[in-house]
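A.B. asks: Quick heads-up: structures coming right below.
FYI, it's all coordinate maths here, none of it is from the lab. All of these numbers come straight from a predicted model, not from anything done at the bench. Cβ atoms are built from the backbone, for glycine too; each structure is taken alone.
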Structure 1
Amino acid sequence: MNSATDKFKTLMELMRRLRGPGGCPWDAEQTHDSLKRYLLEETYEVMEAIDANSVPMMKEELGDLLLQVVFHAVIAEEQGEFSIDEVIDTLNDKLIRRHPHVFADLQIDTIDQLIENWEKIKKNEKGMTRKSALSGVPSHLPALLKAQKIGEKAARVGFDWSRADEVFAKVLEELKEFEETMLDDNQERMEAELGDLLFAIANLGRFLSLNPEDALRKTISRFTKRFEHIENSLHTANKEMQDATLEEMEKLWQEAKFLEKEGPE
């Protein structure tokens, strides 16, 4: 059986062939910029596989994500920017450098100390003299995930609540302010207060070690499945959704929730 190294070399050669003369026209015309959307899509498909707890899906989707890394590396290789060997060397060096408690003799006693030391190492690596403690959060992160990251960075310098009930009180405060703007029918203020409410909820999730992005994604998945149950049930009854009453649809919604709890036999 070929080793993982041999298989990785084969993967690189396949990608070079696809990009080269007589290869795939679509692959050949891609750039770092044109591939950005696929890198993001494949990342979310890996997350979907993890949420589904599907080993076959994870195996396939991690392969698709790896393809994106290889794709970018081959493009960079062609342009004389860097090689896949440099990518791997950079990663290996970073892993060793950022884990002195594993690969050196640094004593770390708590997770908080570990995170604090990690941040110091990152700053030293990049020669950073950041203007703000909030600097360094990628601008393209989904908004809820970005809110969580911003909250984490603020908390590291002491700008945080002490207890979960204090964060929950903030959520209720923001909800009340949003309700007031609804009564005023002020669209601009409603948007601002809705943002404040979502930010407060993201902070509550962070404080309770819950990822708000994951939580919302899973809720969307549940909503989709329940909605499809309503559609399928009405279709079986030869009925269109627009012809069903809200009460009928609510009954089917509750039925879908019950089936979720029961699970497959």
Structure 2
Amino acid sequence: MRSVAKVFGEDSEQPFVALADVSLDIEAGEFVSVVGPSGCGKSTLMLMVAGLLARSRGDITIAGKLVTKPVTDVGIAFQDHLLLDFRTALDNVTLHADIRKLPKRKIEDKARELFAQLRLEPAMGKYPRQLSGGMRQRVSLIRTLVHEPSLILMDEPFGALDALTRLQVRTDLEQLWLRRRPTVLFITHSVEEAVGLSDRILVMSPSPGEIVEEIVVELPRPRPIVLGEVPEFAAYVDRIHRHFERLGVLHGLDDRAGART
């Protein structure tokens, strides 16, 4: 991304600047997370990278090609699993073969392999309504990965899950990523999640969104499912939280008390 900006309602009396002058590079095979407060433009950034939302200014290139339309060699996962109620878990995943005109047998074999890796084989023949929230989200993850895209874009994919399930799905995602190392752009509100998964974290300011810090996470992989007792993990989390405090996103008790007096 080079000097990318997104302005909604540019021709209106009150245009809204969602992103302002964002520049970044992501290396092939890198896992990069974007963290920031609500409304800072994280999801807007991801949609522009996918070619699903036009940028107002600047350039976005993937593998040297300018993004001017929806990107095809990509896997996208959202907070909502978006599974079709009338298809089984396996059929939801193999939908890729129908849409992308891919060999059905090859996609089904890959899907069964991924179900096995995530210990979800009993879920293959079940419908979404018969699965827990965590299982549905893992099926969505399999669907994102099954056609082996070189780029994966994820927008708060664990946001609707409870804390324990998020830990498990985070670990599952890291294990799947380590097997092939696609490029990942991961959007999240969770600082802990970003540190637990990422090679690098981009910290964004409140609207209009800008990247105010890049943090390289030098923790060994695979990372333990419980990271809270790792001193280095806590140091990364504290560093990002302190940054949000300086930006006015987080306020301590003393700050709130002062605001009332």
Structure 3
Amino acid sequence: MESSSKIQESKKALVAVSFGAASQEAERAVNRLEKALSIPGYDLFRAYTSQRIRERLRRERGLHVLSFREQLEALEKAGYEEILCQPLMISEGIEYQRFLADLTQYVSRFRVVKAGKPLLSQEEDYLSCCQWMAKQIFLREGEGVALMLHGRDGARSLECDRLNDAFSRLGYYRFVAGVMKGEPSWGKTADCLKHLGCSKVVLIPFLLTAGSHSKKDLAGKEENSWQSRFLQKGYEVRVIEKGLGEYDEICKLFCKHAEEAK
């Protein structure tokens, strides 16, 4: 017979909530983050918010990943009384707001409900990420770094502005962040690097996984990818095609947010 403490532990669940990863390559980042998130006393569960990715996984790989709501329903039926939900998201944007809205509907169904913060939530998060990023990249002569965030059509990215401000405050002037959609655009990013006198550029996806956006929009061979545009401008380009979730320091920041919420 299990001890009462063991039974109590089994009623605590940690739910790692991400947009999702369709390919096995992109899934590496999610797997690494989830492994790092392991907290004693909590059973770990996965939820993907993207219906498109969940359907693709079922169709192509025969995998059934629950949505966030489905996962909460399943945990309630399984008798979990305390849940800690950690969003594997970059910022407090639309995806995070949807995550909170879904969670709010289930608060009354559990004895304890807690939620961690996304990667970039406080000023210290931005500074930590920028310091870590600058230490990761050895810049060669004439080289600058262009970080690509996702962004949103017709909107300015506050996260991008705060990252650029943090890089400047720390003295890392050759690191510039832009977005795939919205502002600051690739053009603004390129203008900044040109103003700094850079003739070479390192392209890095500031995305949780190195999925389709990284392969197509950042490093793709199509003429409108960031790599192609910089090449057309005469830049020497190198690409570090690695999702944020594949770095230990980023995993530690997500774990810190989960521990703070625990």
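A.B. asks: Given 63, 47, 33 as the derived value for Cα extents along the principal axes in Å, which of the supplied structures 1, 2, 3 does it correspond to?
C.D. replies: 2
A.B. asks: Ok, one more. One of 1, 2, 3 was used to compute distance in nm of label points 7 Å out along Cα→Cβ at positions 79 and 191, and the result was 6.2. Which label is that?
C.D. replies: Attributed to the structure labelled 3.
A.B. asks: Let me ask you something else. Could you figure out which one of 1, 2, 3 the value 25 for relative contact order in percent (Cα under 8 Å, 6 or more apart) was computed from?
C.D. replies: 2
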